[in-house]
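Peer 1: What follows is a group of structures, each given as C-alpha cells.
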Structure 1
C-alpha cells in the first residue's frame, strides 16, 4: 500500500472546504482527479450512469440520470 504524506497546508485547505461539502445535495460521493486532463470528477452514485449533461458557463458539467444529478465534472480544476 502506498504511504501518503499530508502536510499542514493540505489539512488547512481541506478544512476550508468541509462546510461546502456538507452542503452538497448528497452525503456520499466519490472524487477522482485526472491530472493529465486536469479534470476533477465528483460522483454521487457509483457506478456513475449519466444519461444527460449540462455545461455551465464556468466550465462545470452537471451530469444527470433522468432529473437526478449524479455528478459534476470540473474542467481546468487546478486553476480554480
Structure 2
C-alpha cells in the first residue's frame, strides 16, 4: 500500500466535508473507499465512475491504476452546465 495525499474538490468537498487527507491505497479505486468512510454523509456514494480523477496533475481513467508513495490524487465532482 502506498501513502498518498487525496484532495477533494467541488460538490464532493461540500457534501463530504472532506478537504484533504492521507490515504493508504494500492490503486486509485481504494481512495474512494476511504473517502466514503470519512464522509460526513451516511452511506456516501462517491465512486470512480462518477468523478473526475487526476493523479499527479494528470487525468486518470483507470480505477485500477497503481499508486506510489507520495502520489497526489484529486477527486472532483463532474462538471455540469447548461
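Nothing in this text is a laboratory measurement; each read-out follows from the coordinates by a stated rule. Given the structure is predicted, the values throughout are model-derived calculations rather than measurements. Cβ atoms are built from the backbone, for glycine too; each structure is taken alone.
Peer 1: Comparing 1, 2, where is mean count of other Cβ atoms within 10 Å over residues 4-11 highest?
Peer 2: Largest calculated value belongs to 2.
Peer 1: Right, another one. Ranked on Cα Rg over 2.2 N^0.38 Å, which label among 1, 2 comes first with the largest value?
Peer 2: Largest calculated value belongs to 1.
Peer 1: Work out which structure the value 2.3 belongs to, where distance in nm of label points 7 Å out along Cα→Cβ at positions 12 and 68 was derived from one of 1, 2.
Peer 2: 2
Peer 1: Looking just at relative contact order in percent (Cα under 8 Å, 6 or more apart), which of the labels 1, 2 belongs to the structure with the highest value?
Peer 2: 2
Peer 1: Could you tell me which structure in 1, 2 was used to calculate mean count of other Cβ atoms within 10 Å over residues 20-27 as 14.6?
Peer 2: 2
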